[in-house]
Structure P
Amino acid sequence: MRLALKRSGGIAGLTLRAEVETEELPEEEGRELRELVRRTNIEGLAERGSRPRGADRYQYDVAVEDGDHRARAVVSGEHVPPELRSALDRLLQRQLG
């Protein structure tokens, strides 16, 4: 599974990007990340099309490729489901070191 993230907004208005192939991670970490993403309905998030309300909010642009299946959603921070938030936090931690 390939997972790509772009987080924009926040107080400083910075944009962070992260990308990972879960098969390249240690086995346990890759499995956990795949499970978190698969429990999230990315297509459902895309249909809601939520945008940040108010200044200084984060916006997440998430893209997932899993075999032939591809999904993408742009969602505001307050609308990120817990499973996806955990996956995104892990991805950002890996990127930031």
Structure Q
Amino acid sequence: MNPISGDASIFGLLEQTVFMQTVEPRRRTTLFARYSVIGSLVGALGVLAASFPDLAAVWTGWTHATAMQFMFALHRARGRRDAAVPAAFARGRDGK
């Protein structure tokens, strides 16, 4: 039931276990179908994102190295943003 062609890690199996426990039996097929489609679409977006440095170099006149550095800077900023969200929820939950 992994949405990608190969096993990425144990986390996919854990997600599926949680899905099984959170949905009534008659809705499981629909849930796993959506999970698979969303996983495939996100994988396709990742493939498109991998072409960003080449496209940015053509559109902006940057060197390929500069476009790669910009892409990694965006990735780092997104990672920092994503790391801040659980911390904000934890502070709100604890009242601090």
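Quick note: the coordinates plus some simple rules give every number you see, no bench work behind them. Predicted model, so just to flag it, every value in this text is computed and none were measured. Cβ atoms are built from the backbone, for glycine too; each structure is taken alone.
If distance in nm of label points 7 Å out along Cα→Cβ at positions 27 and 43 comes out at 2.6 when worked out from the coordinates, which of P, Q was used? Derived from Q, not from the others.
Relative contact order in percent (Cα under 8 Å, 6 or more apart) computed as 22: which structure among P, Q?
On the way: P: 33; Q: 22.
Computing relative contact order in percent (Cα under 8 Å, 6 or more apart) on every structure in P, Q gives 22 only for Q.
9.9 is what came out when mean count of other Cβ atoms within 10 Å over residues 19-26 was calculated for one structure; which of P, Q is it?
Derived from the structure labelled Q.
So if we calculate FRET efficiency 1/(1 + (r/R0)^6) of positions 35 and 67 (r between Cβ atoms, R0 = 30 Å, to 0.05) for every structure here (P, Q), which label has the highest result? Kindly include the intermediate steps, with their values, before the conclusion.
Numbers: P: 1.00; Q: 0.35.
Between P, Q, the highest calculated value is found for P.
Given a value of -26500 for helix-only ellipticity at 222 nm (-39500 (n - 2.57) for each DSSP H run of 4 or more, over all residues; to 500), calculated from one of P, Q, which structure does it belong to? Traced to structure Q.
Can you tell which of P, Q yields 33, 23, 10 when semi-axes √(5λ) of the Cα gyration tensor in Å is derived from it? Display every interim value, and only then the final one.
Working: P: 22, 16, 10; Q: 33, 23, 10.
Going label by label, the one that fits is Q.
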